[in-house]
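Given below, in the form of structure tokens, are the structures.
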Structure 1
Amino acid sequence: MELRHLRYFIAAAEHESVRVASERIHVTQPAISRQIQQLEVELGVLLFERTPRGLRLTDAGTVYLEEARKVLALLDAAGRAARLTADGM
């Protein structure tokens, strides 16, 4: 699993659409779809129900979204801490 999997998943979940997510994060729709499918295979669960109106999180997807947000928040905090340390603060 790579960080981009989490970022693409979160964007698609927040916008309930691969198309809108692709516009917001400047990545092609096929790339986002492919990464989400790879993530689902790796996890062994469906994260989204695909509907004519877009995406809807499954129960597993809802739980995964909460945890993925925590992971990215921790990584952002770690990066900030490292930069502050490097700046002598």
Structure 2
Amino acid sequence: LTPYYAEDAILIDPIYGTFTGRDEISGFMEQMTGVMKEANSQFSVEEVAGDETCAWSRWKATTADGVATGSSIYRIQDGLITFEQDYTNPP
């Protein structure tokens, strides 16, 4: 997913913090992939909508502790994500 982010994009996660730039965002995504695999978790996107300037998604993560749901809001410029903020409802 990293190629869809602008070089100077910002991603804010309510648990892990703020990541600035494509490299930090890539590192965060790699970390989360490992965490999800280790916990034998499944992540699914339930709904996505948007246009050329903004978008949102609704998702769920199924873990041994239950199902966490959440939403992400995106700002888009020139076809790339420039800002993402995630909101999570814990299991």
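Please treat every number below as a calculation from the coordinates, not as lab data. From a predicted model like this one, the values you see are computed outputs, not experimental measurements. Cβ atoms are built from the backbone, for glycine too; each structure is taken alone.
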- [ ] Using FRET efficiency 1/(1 + (r/R0)^6) of positions 25 and 81 (r between Cβ atoms, R0 = 30 Å, to 0.05) as the calculated read-out, with 0.75 as its value, let me know the right label among 1, 2.
- [x] 1
Task: At a computed -6500 (helix-only ellipticity at 222 nm (-39500 (n - 2.57) for each DSSP H run of 4 or more, over all residues; to 500)), which of 1, 2 - done: 2
Task: Test item: Cα extents along the principal axes in Å calculated as 53, 25, 18, pick one of 1, 2 - done: 1
Open item on the list: With mean count of other Cβ atoms within 10 Å over residues 9-16 coming out at 19.6, pick the structure among 1, 2 it was computed from.
Closed with: 1
